[in-house]
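Novice: Take a look at these structures.
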Structure I
Amino acid sequence: MTGGLVDLVLAGGTLVTPEGLKPGAVAVQDGRIVAIGNDAAMPPAREVVDTAGCHVIPGAIDVHVHFREPGFSYKETWASATQAAAIGGVTTVFDMPNTNPPTADASAVRAKLALASAQAFVDFGVYGYIGDNNLDQLAPMAEAGSVAFKLYLGSDNPLVPCPNDGAVLDALAILAELGIRCTVHAENTPILAWRGAKLKAAGRHDLAAHLEQHADIATVEAVSRIALFSEWTGCPIHIAHENCRHSLPLIAAAKMRGVNITAETCPHYLYLSMEDAPRAGGSALRVKPPVREAGHAGPLWDALASGVIDMISTDHAPHAPAEKKRASIWDVAPGFPGVETSMRLMLTAVHDGRITLPDYVRIACEAPARAFGLFPQKGSLQPGADADLVVIDMNREGVIRGGDLHSLGNVTPFEGFRTRGLPVMTFLRGTLVAKDGQIVAPPGLGRPVRPRRLRAG
């Protein structure tokens, strides 16, 4: 500290950690938290922000986003996506490798990191892709900066096809040695391909056909298989976008056996079912894996509460509006934006009594940081942590409108959804990035993160 002054103090609010809530203040110097305590205990500061009537939490961490660059900048750019993230209270994101070119070798990792560094308003990491023919690139990608790797066990995307099980086992063994987690899209590709071909041959083009293609068993089998592969190789794994209640006992059983397995779900699986399709715009609801029929959301909420599901993510995947409104469901691009609306939706769940604010901090901040080797630098309110801070006003009401979102692809299945609770200020390493729904910092503020090595399972 220079002359006893710190850069910033957030005072007068309520601090939220997974352990509870307490009145308090946060002091920041050189981008790090240097003190936590009551207002009177804070050092003098160059700037004091009054957070009276609000709560202060760590910035949310979203380990599953598709920011579309390179290759698909008409859908989204790093600038537009990270603006949306900052406004939504998300301060760290992990971008998936299904870009064009895919992030499948060290040069592609470096190119994407450079692209992000020039534009990003929040901190970021990039995934490396696991395929049949790039196992020799896994270690170089890690050295180049990949924070984790993505395995598509369910894929019809020619850019990132599903590798064979032999390659999967070899890849997991390599990642176990590297101490890096593997995030898995856990669906069975042959089941999806077989059922999809049958449905198309039968002339089915409706949204329900998409759900029939992605049958529960395709997810259950893949979760079971990857848990066994993880146990065999010792590679830490993470189940992406879990949406199926039948998979939850398998995840719980693997954890009981000591498998290093974590799992996420997304707001659209917690809030929506196929019954919501007419209100949500029909084909706008298409996402992979699908929003399922009623009966899955309750067990998913319960799994979040019990820790079987560790965290919340978004699978943020925007598309151009025309791509979401095609006649045949097979031609409708799967996915929609999420980083700007996730915190609002989950704070609404707090208001409704579904979860508590400490629960939210656990699943949105601390759990992803712990799972991916970023804790306590990220996801925590403690001295030494990055001052990624979000001020939330639990009394602010609003309505989600696609036209208000900052993503280029702004078709949302939550159109018209009423929310209670709003991030009103977002700080990245002590710098105010977003305030009251507006960006107030220049691009390029975000930095790549470098997780520590993880233990083998």
Structure II
Amino acid sequence: MTTDSSTTSADLPPQVVSLYKKHETIQPRAVSGWFATWRWVLVWATQILFYGLAWLPWNGRQAVLFDLSTRRFYIFDLVLYPQDFVYLTGLLIISAYALFLFTAVAGRLWCGYACPQTVYTEIFMWVEHRFEGDRMQRLKLDAAGWGPTKLLRRGGKHIAWGAIGLWSGFTLVGYFTPIRELAAGVASLSLGPWETFWTLFYGLATYGNAGWLREQVCKYMCPYARFQGAMFDKDTLVIGYDRERGEPRGTRGRKTDLGEAKLGHCIDCGLCVQVCPTGIDIRNGQQYECIGCAACIDVCNSVMDKMQYPRGLVRYDTLNGMTQHLTRRQEWRRVFRPRVLVYTGILLVIVAAFLYSLLVLRSPYKVDVVRDRGVLARVVEDGHVENVYRLQLMNATERRLELSIGVQGLPGAVIDPAAGVTVEPTEARWVVVAVRVPPNEAEKAGPGSHEIRFTVEQRPDTAGAGPNRLVEKSTFIVPR
């Protein structure tokens, strides 16, 4: 007699199957080379600009300051008001088209060299390397249990990361609140609640993104990685692996005859994967995770030098260049293809229009006209009809302006008082004026609303660059 000991699936204990792969920490290997040097040049350039520009004095104030409390934005000699928001829009459009153009020509240069995420990740990895050592030492430290050595190294690293994050947050807030006042507030522990919040917020964001998330920001959070493929074509300069030259890959000695061993130039050392900050294998072809940092090029070239093979197994090239064996001259000719020419043309037109509007058409002062709702249209002495208006005069320069106000549109209309107005540098002031129309002209115009135009002109001896006469429309009410 036999007993069936088999069990059905119903008898098995339940199993939990996760649909999400556990994230594995990527520990990139340090690399040196021509492209690594250029990355650090960009790191230094961007950080000197970011940290230094906030402290640069200009005309007795901060050179670049977006003063939200006074609603004035200072950029060297430019003084902008919220009404100049169109220039920010133009700047964003220029940045977008420039990104499209550079991506169509040379791939993700922005991501690999100048993106804040890349720059701060590079800085944070440098700090990590100083505290915990290179890749193998960090992997050993990850596997080791907690002890005094690990606690000291990890603690020191995170303290340094936190300090960099807080200094970055402090500097960023310093572009919106005068940074010297901000520093005094920090020193005296009297920083305002909003400055404190945003300093801590941006400091934590820098610490989290560059220290913890790193490549996950580029792979999962940044939208650019998702739509960049729409801007690539086979003549876009990207980082690629020369499969024809490298395969079949395999280990060998330096003096191995490649023909007899039937091997390509790739020795399958895996260093290109170890140095990649996003953990991809460039030998698997173009991938959206590749940020174009060229670390794999530097390390592969160093291996080729040691093996006495030609450089360029992994290199900047176009897909057509690799498959069709194009020369550099032939590839340069293909740079000027329709897509690139269209992007370039549109970008040049937008830049020219932006500069012309900003430097030539932009008036050194602005005027807003508001009817005074507290004073109705009325008949005053001698039968004149009077309407009262409030004019906001905004000086967009750092010199005193002498302005005169006039009115047009109704015969006989005059301003009371007719005296000129002085507006101090960067001042925005309200001026109350009354417009009076003689009784005979008011009778001719008839009851109801009538269009009038206020003219604001600079005194000739104080006029500078840009339009010196502004016209603003309003309405004049003749009562029944």
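Nothing in this text is a laboratory measurement; each read-out follows from the coordinates by a stated rule. Owing to the predicted nature of the structure, the values given are computational and were not obtained by experimental measurement. Cβ atoms are built from the backbone, for glycine too; each structure is taken alone.
Novice: From I, II, which structure was relative contact order in percent (Cα under 8 Å, 6 or more apart) = 14 calculated on?
Specialist: Label of the originating structure: II.
Novice: Another one. Using distance in nm of label points 7 Å out along Cα→Cβ at positions 83 and 443 as the calculated read-out, with 0.9 as its value, let me know the right label among I, II.
Specialist: The read-out comes from structure I.
Novice: Still on this model: Work out Rg/Rh (Cα atoms, Kirkwood Rh) for each of structures I, II, then name the structure with the largest result.
Specialist: Once Rg/Rh (Cα atoms, Kirkwood Rh) is tallied for I, II, the winner is II.
Novice: Another question about this same structure. Once FRET efficiency 1/(1 + (r/R0)^6) of positions 35 and 291 (r between Cβ atoms, R0 = 41 Å, to 0.05) is calculated for every structure in I, II, which label goes with the largest value?
Specialist: II
Novice: Still on this structure, please answer the following. Using the calculated result -8000 for helix-only ellipticity at 222 nm (-39500 (n - 2.57) for each DSSP H run of 4 or more, over all residues; to 500), pick out the matching structure from I, II.
Specialist: Label of the originating structure: I.
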